[in-house]
Structure P
């Protein structure tokens, strides 16, 4: 394929917002040089890449494989989640007024008993703040939501998203917010248990 072909495919993927999902999907990636031209990591695979992208049809807006779209959506959601408050062992220790070692032990113990969501980020872990009180302890109203999801070994990112994203079930509120409303708390808890059951079967 020519340089023009590479540029065309790069522009297509950028237009669909999928350029950032290529690496995770095991596909060739590209960067832009000083002149704004696409520079592909594996230009010899461009024909293979285009064939894959068009495997769903010829309409550019709908021809991209669903898996690539899902990866891109997950990447965007993870970025959004990391823009919300979270703690490291060090910052949580400061909030709790304890040592880092004591905090690390407490976090691990709570995670093992499915009472605290801990999310891996590269070579570290973070503790999303939504599940904690102002003093850094696990919110008693959120713990019953966490337990079934974490016991079912739900992906931590997926759990974080489900708990904090607005849902139709809870009238546009996130489950972690809706559970504080006595009128819908039981509904939210039931939804968490049912979701955990589906995760456990998958």
Structure Q
């Protein structure tokens, strides 16, 4: 699975107090996400990537949040007819707009090229349309989203139905309903409480 886009989507999460936390809401949070996901960017690019070359500001936050919104909108389309993540229900883009934004992000990488070292395995490398580090980052996220949405893991994507949860997750087992055991436990406790106090 190409996990970079999935990691970007996961920057929207439950805050532990009944609300939603945004990992890209601050410059520091955005900088940390970029730094932590540098290896995933390198995996998409097929070469090294220096995240310290990106000066994180409001424009960078806006670009990444825009791509994230497109990815999460397309994730919602994948899980349909099940409801999307509660964090996105009111902010989903129309599918055509989400596709346009994701493809536009991926355009920064240019074209795929085959690289086959004499003493190694063939690999795909991206011939960038731009050499700017922000364009490479956004392009890698876009390409990752495309790879995920056209790959086999797309069919395992689910939105956690637990109250207050806003995560998308990959279903590992057909019986898996929630993103984590804690969400499952919280839902069972909530249902028990509702039954006990309903009458």
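Looking across P, Q, the calculation of volume of the Cα convex hull per residue in Å³ that yields 142 traces back to Q.
Starting from the value 2.5: which structure in P, Q was distance in nm of label points 7 Å out along Cα→Cβ at positions 142 and 166 calculated from? Clearly, the read-out refers to Q. Matching task: 17.9 is the computed value of mean count of other Cβ atoms within 10 Å over residues 30-37. Pick the structure from P, Q. Only structure Q yields this read-out. Given a value of 3.4 for distance in nm of label points 7 Å out along Cα→Cβ at positions 78 and 134, calculated from one of P, Q, which structure does it belong to? The read-out was computed on structure P. With FRET efficiency 1/(1 + (r/R0)^6) of positions 6 and 94 (r between Cβ atoms, R0 = 25 Å, to 0.05) computed over the structures P, Q, the top value is the one for Q, the highest of the group.
If FRET efficiency 1/(1 + (r/R0)^6) of positions 14 and 54 (r between Cβ atoms, R0 = 25 Å, to 0.05) computes to 0.35, which of P, Q did it come from? Walk me through the numbers on the way to the answer.
Details: P: 0.90; Q: 0.35.
Of the structures listed, the value fits Q.
The maximum of relative contact order in percent (Cα under 8 Å, 6 or more apart) over structures P, Q, that is, the highest value, falls on Q.
Bear in mind that the values in this text are calculations on the coordinates, not laboratory data. Predicted, not measured: the structure shown is a model, and the values here were computed from it. Cβ atoms are built from the backbone, for glycine too; each structure is taken alone.
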